[in-house]
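Take a look at the structures listed below.
Just so you know, all these numbers are worked out from the coordinates, no wet-lab data involved. This is a predicted model, so every value here is computed, not measured. Cβ atoms are built from the backbone, for glycine too; each structure is taken alone.
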Structure P
Amino acid sequence: MKAISIDKSGDETKLVLGEAPSPDMRPECLRIRVAGAAVNRGDLVQVAGHYPPPPGASEILGLECAGEVVEVADGVTAFAPGDRVMALIPGGGYAEEVVVHAGSVMRVPERLTLNEAAAFPEVFLTVYLNVFMLGNLPDDGAALVHGGGSGIGTAFIQLVKAAGATCIVTAGSEDKCKRCLDLGADVAVNYREGDFVAACKEATGGAGVDVILDSIGGRYLDQNLQSLAVGGRLMLIGLMGGARGELNLGAMLMRRLQILGSTLRARPEAEKAEIVRGFLGRFGDALENGQIGPVVDRVLPLSEAGEAHRVMAASEHFGKLVLAID
């Protein structure tokens with residue numbers, strides 16, 4: 001099958017389209033003929049050598065995809081060959097075929113193309129896990145995400161608003177802030193110029209937000225804690241701004257704050273299936289009726305995976321980048 005590999009003979013960041021063995025079928029799994037795979041920040045970190053696949057997962061890049069079921073393992077009854085599906089995967093998406101546990105698969109609504117659907121699972125399930133399952137955002141609460149124009153950010157805006165909560169975002173330009181507001185955010189702060197701590201306080205009558213979804217890490221640690229309400233939770237999912245920061249333990253004690261580190265990729269298949277079930281139980285109707293959906297910045301052919309990575313690294317996109325597989 002066609003697949004992208006990382007050329008380590010010269011420039012280790014070079015992505016090459018070539019041939020790779022088709023993945024072996026496994027119990028409780030589906031084989032999907034991939035139509036599209038989305039690019040995530042984790043793919044860039046893997047190329048840089050800092051985010052290896054979990055044991056047993058494909059070395060090929062790609063954490064989510066969409067396509068058509070072509071083979072079903074014995075005992076799997078929820079899906080059949082020919083079904084249009086989208087899947088959360090621990091690796092292997094930048095290829096013509098993937099094999100994935102059935103519990104990590106969702107049906108694609110008729111209104112979505114497969115390339116659009118490819119941009120859905122990783123970011124929406126990440127937001128659901130961290131903001132709702134672990135973060136326990138109250139229905140009348142408030143939440144902040146950094147990088148509102150990213151795939152995670154655009155999914156965050158939609159889910160937080162679908163839940164009826166107040167949504168605050170940061171973004172790196174006035175244009176991205178405006179697009180976040182147009183998508184439904186209540187407050188958007190240009191982090192190059194504005195003070196997101198003050199914005200969180202103002203939007204919540206001085207209380208602070210209940211949940212922060214943060215992919216920045218050390219650089220924002222103190223400001224994040226200042227932005228939280230009493231009993232608030234900082235959900236850490238990335239370290240783009242460094243892995244170290246100074247922590248005021250006294251403030252954490254007095255205000256009963258929590259910091260939770262969270263990843264999705266390496267979780268066991270049973271946990272991922274529980275996340276998918278929970279997501280569909282709470283937001284499945286919103287997905288079907290179009291209240292929530294992927295925001296796709298552009299679609300590039302699989303052979304241009306390197307260009308897609310460049311665009312993401314430069315933050316030139318709004319929403320998701322998708323690789324179309326012929």
Structure Q
Amino acid sequence: MKDFDVTALGELLIDFTENGKSSQGNPLFEANPGGAPCNVLSMLSKLGHKTAFIGKVGKDFFGEQLKSAITEVGIDPSYLCMDEEIHTTLAMVHTYPDGDRDFSFYRNPGADMMLTEKEVPEELIGNSKIFHFGTLSMTHDEVRKATKKAIDVAKKSGAVISFDPNLRPPLWKSLEDAKEQAAFGFSQCDVLKISDNEIQWFTGEEDYDEGIKKLRSQYDIPLILLSMGKEGSRAYYKDLRVEVGAFIQENTIETTGAGDTFGGCCLHFVLKYGLDQLDEEKLKEMLQFANKAASIVTTRKGALRVMPSEEEIKKCL
């Protein structure tokens with residue numbers, strides 16, 4: 001028996017999202033708490049799971065705001081480090097008319113990059129059923145070492161390893177470096193959440209099924225979850241391929257956090273059913289629930305603080 005359902009390691013930052021214009025016509029930005037791993041944990045906490053986060057923020061105004069935010073949504077903040085010298089990472093999020101986004105990062109360096117191997121809490125990871133990570137904690141040497149140590153501890157403890165590449169090209173020295181670290185993640189994980197553009201980027205295949213086939217020929221990943229935006233999602237498990245259409249919201253304003261919401265919901269079902277006995281019915285249930293939750297988040301500003309409840313998701317279903 002383990003005390004924590006899901007522990008994640010990675011970035012916790014401020015997403016400055018556009019929120020109208022001033023009387024002078026200047027764009028206004030709202031400081032939303034964000035970072036993909038904590039968005040995933042927030043969704044899981046909303047669904048009643050015990051979660052914890054490993055990462056680093058600056059000991060500054062934004063770092064304190066982020067610590068308060070994750071505590072508020074039920075994520076254990078005990079393993080959040082605060083850097084005395086390096087400031088909290090910031091991201092400016094530009095939203096297009098269709099709700100899609102573009103990012104500009106203030107991270108040269110940012111506090112999330114400064115996590116060290118010594119700051120990885122082995123006892124916590126060993127006491128967690130699922131360990132989740134992405135590639136943004138692998139962009140630089142020091143935090144990359146910390147991430148790999150955490151994965152090693154998680155695997156030795158028998159935890160399910162969950163991975164989301166979460167490609168953000170501006171944060172990498174080169175896309176070849178990003179591809180190398182994504183490949184490492186694929187080689188380690190039991191559950192992979194990957195987006196349509198990421199599978200095309202990594203495999204060079206335009207057809208998603210061909211891309212997944214190519215990925216599976218290289219890596220033994222029990223469950224692959226493909227998010228396709230307005231096209232819905234797919235699950236690939238053993239010889240099964242299950243697809244569920246998207247839930248389109250008329251009042252969508254932005255897509256920030258939708259993929260993380262989807263991923264968190266899928267991990268909820270992994271905790272519920274395990275990885276050994278999934279079937280078409282369970283996978284369909286998983287995707288329908290996750291798609292709907294993601295669609296709800298697209299109608300809200302930010303993500304971490306506004307995850308939908310289980311009752312809200314089921315009501316919409």
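For structures P, Q, which has the highest computed value of mean count of other Cβ atoms within 10 Å over residues 113-120? Each step should come with its number before you reach the end.
Details: P: 25.1; Q: 17.4.
Sorting by mean count of other Cβ atoms within 10 Å over residues 113-120 in descending order puts P first.
If mean count of other Cβ atoms within 10 Å over residues 153-160 computes to 28.4, which of P, Q did it come from? Mind showing how you got there, number by number?
Numbers: P: 28.4; Q: 17.4.
It was calculated from structure P.
Please state which of the structures P, Q yields -11500 when helix-only ellipticity at 222 nm (-39500 (n - 2.57) for each DSSP H run of 4 or more, over all residues; to 500) is computed from it.
Numbers: P: -8000; Q: -11500.
The value was obtained from structure Q.
When you work out distance in nm of label points 7 Å out along Cα→Cβ at positions 57 and 281 for each of the structures P, Q, which one comes out largest? Working shown, then result.
Details: P: 2.5; Q: 4.4.
Comparing P, Q by distance in nm of label points 7 Å out along Cα→Cβ at positions 57 and 281, the maximum is at Q.
When FRET efficiency 1/(1 + (r/R0)^6) of positions 81 and 137 (r between Cβ atoms, R0 = 30 Å, to 0.05) is calculated for each of the structures P, Q, which structure yields the highest value?
Details: P: 0.20; Q: 1.00.
Structure Q comes out on top.
Rg and Dmax of the Cα atoms in Å was computed and gave 18.2, 59; which structure, P, Q, did it come from?
The structure behind it is Q.
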